[in-house]
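Asker: Next up, some structures in structure tokens.
Laboratory data are not the source of any read-out in this text; all were calculated from the coordinates shown. All of these numbers come straight from a predicted model, not from anything done at the bench. Cβ atoms are built from the backbone, for glycine too; each structure is taken alone.
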Structure P
């Protein structure tokens, strides 16, 4: 069995220590990259969800505007129909009155 000198043992320990520190630094860098990637993925998911919610809100806003237009047009048509019915009633009453007056 070979015996190593104190210097050889110290050099070996230094080499192993350097390799260990390098491995620790690489592991820390990988952990930092993984953490950043996870944060970016969460942010991307939030952005997708926000975009989806904005699209849904826009769709509901457009639906509400369309319904408001329908309501406005219906009200306008209702007023027009009421005025028309009133005029027909008045004209019918006048015609009936004239007819009764002429028959007398």
Structure Q
């Protein structure tokens, strides 16, 4: 897979991780916590594998961040009962990118 496709894919996966972490932190349903935790682990493994394929410059990281935020916002629309904090989602995206893309 080319670098541009990996950037798009990482954006999607990182967006998914951010939303799942946000939901895990804010859910009132104990039965959902186990499922969300497992999803986060799976997405992290997937993102880690993809992140190791290339070296990432600032431009790449900004593009991934933009795509991850867009993905998270798109997913958030499906959860009408939860108020998503853009600032918190952006913080989670930044944290995930910093962990994955050294």
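Asker: Given a value of 10.9 for mean projected area of the Cα convex hull in nm², point me to the structure among P, Q it was derived from.
Answerer: P
Asker: A follow-up question, please. P, Q: which one has Kirkwood radius over Cα pairs in Å, for residues 45-92 alone, as calculated, at 13.7?
Answerer: P
Asker: Further question: If you work out mean count of other Cβ atoms within 10 Å over residues 5-12 for P, Q, which one comes out largest?
Answerer: On the way: P: 9.8; Q: 18.5.
Looking at the calculated values, the largest one is Q.
Asker: Taking helix-only ellipticity at 222 nm (-39500 (n - 2.57) for each DSSP H run of 4 or more, over all residues; to 500) from the coordinates of each of P, Q, which one would give -36000?
Answerer: Computing helix-only ellipticity at 222 nm (-39500 (n - 2.57) for each DSSP H run of 4 or more, over all residues; to 500) on every structure in P, Q gives -36000 only for P.
Asker: Distance in nm of label points 7 Å out along Cα→Cβ at positions 69 and 85 was computed and gave 2.8; which structure, P, Q, did it come from?
Answerer: Among P, Q, the structure yielding 2.8 for distance in nm of label points 7 Å out along Cα→Cβ at positions 69 and 85 is P.
Asker: I would also like to ask the following. Work out mean count of other Cβ atoms within 10 Å over residues 21-28 for each of structures P, Q, then name the structure with the largest result.
Answerer: Comparing P, Q, the top value of mean count of other Cβ atoms within 10 Å over residues 21-28 belongs to Q.
Asker: In terms of distance in nm of label points 7 Å out along Cα→Cβ at positions 13 and 77, which of structures P, Q is highest?
Answerer: Going through P, Q one by one, distance in nm of label points 7 Å out along Cα→Cβ at positions 13 and 77 peaks for structure P.
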